[in-house]
Every structure is written in C-alpha cells, then in structure tokens.
Structure P
Amino acid sequence: MQEAIILVGGKGTRLRPLTNHTPKPLLGVAGSSFIRHQVAKLMAAGVEHLVFATSYLADLFEDEFRSFSRDLEISYAVEEVPLGTGGAIRNAGRLLRGPSDAPVLVLNGDILSGVDLRAVLEQHEARRADVTLHLTRVADPRAFGLVPTDGSGRVLAFLEKPKTAEECVTDQINAGCYVFRRSVLDAIPADREVSVEQETFPGLVARGGRVFGHTTADYWRDLGTPLAFVHGSADLVTGRAASPLVGPPAEALIHPTATVDPTARVTGGSTIGPGAVIGPHVVVDRSIVGERVTVAEGARIHESVVDHDASIGSETILREAVVGCHSHVGAENELPAQLRLSCGIRIPAQGVRVSGTAAACPTAH
C-alpha cells in the first residue's frame, strides 16, 4: 500500500483575510479546493492511504472529505501544539500502516507542482535512499535555503538563505515534496518542535545518511501570497500547470450557475464561482471571483481575489487586491496594488482612488 502525508496545519497568515475562515489548502483554486488538486495527484501516483497533518481549523478538512468516496482512505492527525514540519510529519506518521522500509510521500500543502510523483518514488527506491527531496531551480535563490548536490544527486548540505552572490553556490531549493523511508520518519522526535529543513535533513547528511535530490525543471509555485495564489489558479486553467481535476486549457473557468454578460471579458485563466454575476463591459483578468459575488457594469479586476458574497461597484478598478467575503466596494473606486480588505468592509462610491476625481466636496466651505 502506497501511503502519503500532506502538511496542512499552517494558518496561512500571508493570505489573510482569505484564511481568516478557511485554511489555505481549502481555498478555491481553478474550480476546486487546492487540497483536492493535490489529492487527485497523489491518487494518480498510486496512493491508497493519505494522512492529513492538520492543526488550524482542523475540522474543516474532515468536512471537506466527509462524502469523499473515491478509492482512497483518509486519516487525520491533529497537531494540538506547534511541532514544526518534522514534528508534524512524525505526528502524522503514527497513523501509517506500512513496514519500516516502506516509502512515504510527504507534500507541503501549499505547493503547486508539476513533478512526476511516480518518478520520485522510483528514483528513491533505485537509490535505496533514506530520504529523497524534490529540488527545483529558481532564477534568484537568495530568498530560499539552498540544497547543493554532487554529481550522483546526493545532498551535500542544507544552507541558509544566502546574503551575497558568492554564497549562491547553487540555484537548487527544497520544493516541498519528499519521500521518507518509514523508519527514518519514525525516528523524528515526537515530543518537541522539529524542523526538517534545519534539523532532520542536515542531521541525516552529517551522519552519512542516504539523502538524495530529485532535481527537475517542472512547473513549481509556492501559493503562499495572494499574487502567487491567483497566478497558480490561472496557470491551472490555462494549462501551464496540470491537475487531473482541470479540463483542457482555457481562457476562463466559469461555473455553470454563474451569469456573465455577453459584453464582459473574462480572460487570463480567471475563475468565476457559483452564483456569481458579472455585469456588462466588465473585465476580469487572471483573477478569482468567488461564490455569489456581484460585479457591476464597467468594473475591471486584474490579478485579484474577490471572496464569496462580496460586491464590486460600477467602474471600480482592482489590481493585485484581495477583497474579503461580504465586503462591498462602491462605484468608481480605484484600489491600489497590494491592498487587502478585511471581511465585511464597506467602501463608499469614490471612497478610495489612486488618481483624483473632479467630484464636488460635500462639505460647505
């Protein structure tokens, strides 16, 4: 039986307010919760038993999969106190059923990746590895810890984020997908917080453990920020990234119950959720419009997320913005990039603009 663990315990603070009421892996991406895309990928790789390592709003994961009837058994390991990545893996490992030498796939719950999981497993077995890490190459590695390997793919070290160009000894970084030998996973301490990146993996390398990298140029994106989140969703819709749950490449993914005016343009891999209403001459580009959202005439939404039950007024412009659920942005607003509106916020007409207007001042002077 092939088994896997998905780490889904984080609070997703960089995606607030979207994660104030929903764990990051349960947010909608290309028509499904992101975690369902990952589950589908694991099932395609032959996984039969999956353990969710949960913590934040843990009950919502069980709600999401309560009626899941596919050929996959799901278990839930709740982290009562912070245990770090290593501790979370070890805590979830209690529910595994395989023998000590069995391979266990482990995925971070916020990474969209095109890596072939079967290929990672096969290479892990062929090398008789203790741990195999999927590594990806990035153009600028300064924002990441580095993972250099030798000519055989064996990991040499785990280096902190480089501060200078001279310290960038490789462009390979940890891509958030691992295969553990079950016995190595079971050896992680269970009674304290443990980081696999700073403690488990470096310790294995120092002791001569068989730690290998599986380096690919496959699609890879960390969905931890709002802009990365909308780009990942758009990439799935347009076919730049792949998921078993997404059909042929398209300019948009529009729910059958949504209403889109014939004069509106929905492009760039945007998704329009159930019951949403997109008015005349609206432009939605590379964005996520949630369930029961209304967008009035002439509004323009670019690289933004509008959460469920929100409304956007006529001629309003959103660019790289996040609008929380049940919020209202009145007509002729122009929200600056990186702005995040908390849930339930109301902005009056022309209340926020990057450029000025000629509207008369309502106060007598």
Structure Q
Amino acid sequence: MAEIIYMPRLSDTMKEGTIVKWYKQVGEKVSSGEILAEIETDKAIQEFESEFNATLLYRGVNEGETAKLNDLLCILGKQNEKIEYLIKKKYNKENSIKSDKQLAAKQIVNKDMNHIKEKQGLISPLAKKIALEERINLKDIKGSGPQNRIVKKDILTIIKKKAKKIKPISNIRKIIIDRLSKSKKISPHYYLFIELPADNLMKFKKYINKIYNSKISFNDLIVKATALSLKKNQEINSSFNKERIIYHKDINIGIAVYYPEGLIVPVINSVDKKSVIKISQELKEKVEKSRNKNNSPKDLVGSTFTISNLGMFGIDFFTSIINQPNSSILSVGSIQRKPIIEKNKIKIGNTITFTLACDHRIIDGAVGSAFLLTLKEYLLEPMKILC
C-alpha cells in the first residue's frame, strides 16, 4: 500500500526544508537505506534515506522548492499503484491558495493599469506589455524616447536594477534572523572588555607546535583556556529556562563559523577534558564539515558556551549576540602590535582584546569579571593550559 512521506524534522529547530537534489526520479525503485534526496535545513544540508523498499510514485516538492515541516514530500509504494486519492487533498489545498494569489495579483495589475492609463501615449505597446508582466510602477519613470516616451529599454533597465537588489533568503539565514532577534529581545545584554598582552601566548604557540610537530592555532589555545576558566567559574556555564537557571556540568563550547550562506555553530563537547591537540583536530574537522554543509544534527546542538573569533579578519574588538540558550558569548579580536607600558617603561608588544557578552538575568558583572580574570591568568601563563 502506498505511503505518504512527509517533510521530516532533521534538526531541533527546523521549521521547513528546501530540496537541494532528488536522487530518484518518479518510477524508479528505491531500497531501504538508499538516499532519496538532499534537504537543506536551518543548520546544514542533510541526506534523507528511504526506510523501506519501494518505488517512488510521486514527488511533492521540486528541487529548489521549500516545504514546511510535515508537508507532503513524496509518495512511495508499489509500481503502478494508484495514488490519486492521496494527493487529491494536496491539490485542492494548492488550488485554493493559488486562487487567493491570483486574486491578489489581479488587484496589483489593476493598480498598475491606472498608472499606465495616465501615461497612455507616452509608452510604447511593448514597454507597456513588459511593465504589466513585471508589475512595474510607471508613475515615476522618465522615458528616454521622444517627448519622454517610455520604451522597452527603460523597462529593461528597471528590471535589471531590481534584479541586483533581490536575493532569496536561505533557510539558514531565516533561522539566524529569527534566533538572533529573539536573543537580543529576551536577554538583557551587557558587555565586558579586557585587553591582554599576547607575547607569551605567541611564544607558547610557536613552542608547542615545534614540540608536537603540530599546527595548533591561537583559537585552539583560547578554546582550551576558556574551558578551564569555565570550570573555575561554573556560574558562566549556565542557561536560563523559563523560571529556572541551569548550571551545566559538561563544558561544551560552540564555535561560530562563517560561510557564504550564513553563520553556523559546531560544538566541541567536554572541552576541559580534552588535550589541546585533540581540540585542534576536532575543531578543524567540524569547521570543514560546517563549510561543506556535512554536519550531522548532533554536531550542532548542546553548547553551554560560545566563542566567536574574528581576529583572522583583522577586527580589533567587537560584540556578539548571545547564542541561546547560553548565558554568555566570548568575542575574540585580532592580535595588535602597539606600545605597552611595562615597569614604567614603554615598549612595543602585542595585545589581544576579548569581549564577554552576558545575559544580565543570570550573570552579574562581578561574575563575568571573575571569569575574564581567570582567562587572563591562563593566557598570560599559557603553560598552565597543558596542566
């Protein structure tokens, strides 16, 4: 018997999915465990597998189209099985929506026609036809033809300008908009800044890479130092849940990663218990998977604290919006070479600036400050990171 397959929930925050690619055409057989399609969620592009042996009888969403959670994705069943009764409701619903859209479009066209009647005689027939099809308001257009007559070229210029300004919003960008807007609204943010000498950290990075023949980055060292600082300041490693504050035993750090479609936050679990080398390896793997959109859902959930590092982009310092449900986020700037006062003498050295954004419902200023001072201790004496 034919079975409807609905748009699955592939992440904890997913509300809709976009079909990136279908691996099967209608009429083709599919085996249990075989990939049916690639679906872009709010967090990554994921492969969707068939749960049983069947034939693909119907595809409810085309490549590039988006469907909401639990919308009809496809129908699987026996070859040549009748399925009209299953999709009848879907078509009835779509036709109803289509009628509403057609009515709205007709109203827009009528409105545009009023502007065209006002310009009658001052627009060429072809320009008028294109303007109606593209719903272009002619009211403020000055034509390039004789006596300011609007010609085809004028309409095409408007269309070209509009095309440059319009960019579809991806599912990931929609979720970023939603989550960050809510975070800024519900969490009363405040910010703490600290600038630290970075010479010891730079020397330590060079030393540890030579000793272990590795490629540990400043970010790897900062992630480990942050985890150890969270262990000593457990109030920072917390979340707000309705009327409760949850203090987490595990220290799971999310790392904000930028790629063209938006921001994604892979998570390194139990960071305080891992070596710097292990953290470095795992971080490289998850960042690469994030940029290739190959993360599994478990790679992107469960963070208790987040780090955003824009130092590689040459940003001195910046503030970040808290990644809910975390209580804080640490922003890391670039290493800057500048004059430093040391023992009443001025010398040239390197500094790095950190910004801690805190949710004031949970974290008071003294608690946030204590965390930053602990972080300072580790980064001024980075050998402690290995202890």
With FRET efficiency 1/(1 + (r/R0)^6) of positions 51 and 211 (r between Cβ atoms, R0 = 30 Å, to 0.05) derived from the coordinates and found to be 0.05, which of P, Q does the value describe?
Q
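Have a look at P, Q and say which one yields 13.9, 40 for Rg and Dmax of the Cα atoms in Å, for residues 235-322 alone, as calculated. Don't skip to the answer; put the middle values down first.
Details: P: 12.0, 37; Q: 13.9, 40.
Label of the originating structure: Q.
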Of the structures labelled P, Q, which one yields 73 when percent of Cα pairs over 17 Å apart, for residues 123-218 alone is computed from its coordinates?
Q
log10 I(q)/I(0) by the Debye sum over Cα atoms at q = 0.08, 0.12 Å⁻¹ computed as -0.45, -0.91: which structure among P, Q?
P
Among the shown structures P, Q, from which was the value 4.4 of distance in nm of label points 7 Å out along Cα→Cβ at positions 67 and 315 calculated?
P
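With helix-only ellipticity at 222 nm (-39500 (n - 2.57) for each DSSP H run of 4 or more, over all residues; to 500) coming out at -4500, pick the structure among P, Q it was computed from.
Numbers: P: -4500; Q: -12000.
Working through the options, I get structure P.
Read the figures in this text as sums done on the coordinates, not as results from a lab. Everything numeric here is computed off the predicted structure, so don't read it as measured data. Cβ atoms are built from the backbone, for glycine too; each structure is taken alone.
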